[in-house]
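Presented below are the structures under discussion, each in the form of structure tokens.
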Structure I
Amino acid sequence: MNVLFITLDQFRGDSYGAAGHPLVVTPTLDRVAAEGVRLERHYSQAAPCAPGRAAIYTGMYQMNNRVVANGTPLARGFDNLAFVARRAGYDPTLFGYTDQGLDPYSANGPDDSRLNFYDGVLPGFSVGLYQPESLAGWVQDLRAKGYDVQGGWADLARGEPERPAQDSLSGFLTTRFLEWLDYQESGWFAHLSFLRPHPPYAAAGEFSRMYDPADVETPIAPVKKEQRHPLHEAALKWKNVAAPRDLDAMRFLRAQYYGMISEVDAQLGRVVKTLEERGEWHDTLVVVTSDHGDQLGDHGLIEKLGFFPQSYHVIGLWRDPRATGGTSIPRFTENVDLLPTLADALGVEVPVQCDGRTLTPLFHDAGSPWRDAAHYEWDSRFMLLDTTGSPPPTSQTLARRNLAVSVSDDLAYVQFGDGSYRCFDLAVDPTWRTECRDVERVLRAAQRQLVWRQEHLRHDLTDMLLSPERLGHWPSELHLDPLAESVS
């Protein structure tokens, strides 16, 4: 069986056809959903990119993998998605990026150039196409086609509407994958990591004109100033995450975002067509998710941050050709569930470190015992870390710059590291603008989140006892060094 593991960067869970969006056209994603399982309430565990991806690749919550920002190193010693694929007999190959920084303890001294960048390749992956933040490969491709391209990656991306979609960033990645596929026999594993629909909000070619801003829905307005948490109030003043106040500009932004989604969907359509022509579509496991979502103007914000669900509710599709498709699961599922589910599907042991659980029981019976809430975290300590030579903040100060969210059917509880909290009554108002004033309900929500944290403290070594009897949960294959391909 082939494996196609796809991440679409910054893809909101409500922004495609199968999810019921009235405007966005996504025939390829809709087909994958119709032939597989759509995870209706699927959540990322962190934002921005590196923290969100660390949860996907390790199956661990942020409180355990500790990747809290773009630039936080991923500690060596963790198992990950690529190693699981290798133990299943695959050579997992990356097209795009994984945004996982090098552990300094694995560096070749303090001058190791890999310590200068956070967009490193996750250990265990072979590389079919590496896309660092500079997008150097795409730049070279554009110049070879005669384009005069200048500036950084954001400037290049803003120029997408001026070029035909066939020369887009997503098209470049897709073409390189299909070229690689020409040389592969069945039994391959590819991770397609698309940048789009990540900003800048500028769709490629004709897709930039696909949606009329006048047809785009109006975002959820922020609550009045006196009702806002200080973090929300501060975010509304940050230039890079405050939404345009002009409604026409905000609708234009959304129209471009939807154009990026339809364009990357079209690129995925090329992949599906090729697999059908090769006779491999019905032998390919397809997983689609995102590292995080996008506010898209809701609550007065864009990009991804804070505690609102638009930054964390993401697309979730699972298509196993060996199973009957066309189902939707309304339970709370999380990106940390994907690694254990993949291990189960490939017939290898689920890594002990995983905080997520295999989705396989839900695939067979949506009523199986399951979690009753989704959880995610956001950490803002990176705002206090700089390179100006100023004295670094204390560890206690940095530790308070985080929040944790628990979302259930009727409540959303947000615990901030400074001791403050918010609890939204979703039964009364699903837009997260009405706070719950029932003290007992708030207390129960806080207690449930505390229990969640206690249940998921790191446990990869705690369930073992060193003794002649080797008591506890010892893996059947003991990986003495997860960074090594050999297993003793």
Structure II
Amino acid sequence: MHAADNVAIVANDGGLPAGTVFPDGLTLIERVPQGHKVALVDLPQGTAVLRYNVPIGYALRDIARGSWVNEKLLQMPDARTLEQLPLATLQAPDLAPLEGYSFEGYRNADGSVGTRNILAITTTVQCVAGVVEFAVQRIKAELLARYPHVDDVVGLEHSYCCGVAIDAPDAIIPIRTLRNISLNPNFGGEVMVVSLGCEKLQAERLLPPGSIPISDQRDAALDVVCLQAEQHVGFMSMVDSILASAVVHLERLNARRRETVPASELVVGVQCGGSDAFSGVTANPAVGFCTDLLVRAGAAVMFSEVTEVRDGIALLTARASTPDVAQAMIREMAWYDAYLQKGMVDRSANTTPGNKKGGLSNIVEKAMGSIVKSGSAAISGVLSPGEKLKQKGLIFAATPASDFICGTLQLAAGMNLHVFTTGRGTPYGLAEVPVIKVATRSDLARRWHDLMDVNAGRIADGDASIEQVGWELFHLMLDVASGRKKTWAEHWKLHNALVLFNPAPVT
């Protein structure tokens, strides 16, 4: 990955056996699996092992040239201190504006644009999830066909419950997350709430007056179906009430039509899951190239996952557009460091067995491959968990690295299109927004041919360049955003549950 690296990864499907000789004379001493590292030179004990020209670990014993270098042979470096970091010291490359690109989207009353036209039913507490799911299935079976311009109906089910310490300082995170998800651009400003009645998170606290943009077709009253209301006699009374409320929103959504809008209206969240050593070689660099295209086009792009960028913090603070943006990133890292310390773990707990099987030895190596999704543009803003995006450009949205929590928080920020890279493979999807899946390896793309939307493995195969796959992804985004194409996750209707990030105590 860099001329100074003293390890490289094996790209070949299935890995390579002992005795394999490379053109430069390097001979493998032992079998090296695909995606795993091989020592390019002798590495005496204590030597820094360099990948991306970054020490990803230190040799625990002498490692001979041609040996397999895995996590058992490396001591992970200490975390970079958050003091004396470079603040907005790196001049971002001059990215010329990218004009003339557009998509067909749904313009909302608040000026945002949706890529889908969905009725979302907000829930205030987990207790009502079963009733809402039953009602959603009836709406799809009995009503949705009458409204051909409505793409779907989804229940915003989540795990928030009455046992939470709702007035604890950190409780604001899940509350504002659910509030802002309810206002996601793909829901057209039609807010419908189902509550139980006795929960701590009352509907008026979740969505207080003034929180919902008012259109010409809707008044300011919050539409709430309360299951404990006296008029409900029996289960079907509750369900019928939800259906009656849904009709009003479906009629307004059905009157909407797509219109041509500039590519600057895209709000893209980028994320990786089931990562492997190819993530930082193929898929994430292609996404990073596409990120630069989107920023040039005036769009907003969010990259996230605090623990998966923590070891690259010096690279990120240097790229900040201003010292204030850099300091905001440092504050988010410090908050998360304290959060992990409270649970008596650190960033090393991030890597999974699958990550390691895919060649990632530790979180340092994983982080170096993760941050390349952010491209090369200046980082112009920072979001705390659950906050809503209010600007364009490249944004760091601070989230946990969990696929589902990260996706949920990016939805809350206002994401209308999602890009997800994977090396090990995951059927991840969201019901609320299209998810474009990018495979890091051609073997995965072949085996999961009807789950992966883009094969970035062609870069490692030598069949495509990073730039070519980046442009392919950019054009696919415009087609998916316009509704001209569906992602595989949409085709199969695969989606994961929303998972609210709740660092507050549960009583």
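Here, each number is a calculation from the coordinates, and none is a lab measurement. Please read these numbers as outputs of a predicted model, since none were measured by experiment. Cβ atoms are built from the backbone, for glycine too; each structure is taken alone.
Here FRET efficiency 1/(1 + (r/R0)^6) of positions 262 and 406 (r between Cβ atoms, R0 = 30 Å, to 0.05) has been calculated and equals 0.65, so which of I, II was it run on? For FRET efficiency 1/(1 + (r/R0)^6) of positions 262 and 406 (r between Cβ atoms, R0 = 30 Å, to 0.05), the value 0.65 is produced by structure II. Largest in mean count of other Cβ atoms within 10 Å over residues 414-421 among the labelled structures I, II is structure II.
For the set I, II, ranking by distance in nm of label points 7 Å out along Cα→Cβ at positions 150 and 366 places I highest. Have a look at I, II and say which one yields 23 for relative contact order in percent (Cα under 8 Å, 6 or more apart), as calculated. That value comes from structure I. Computing log10 I(q)/I(0) by the Debye sum over Cα atoms at q = 0.09, 0.14, 0.18, 0.22 Å⁻¹, for residues 62-205 alone across structures I, II gives -0.58, -0.85, -1.05, -1.36 for structure II.
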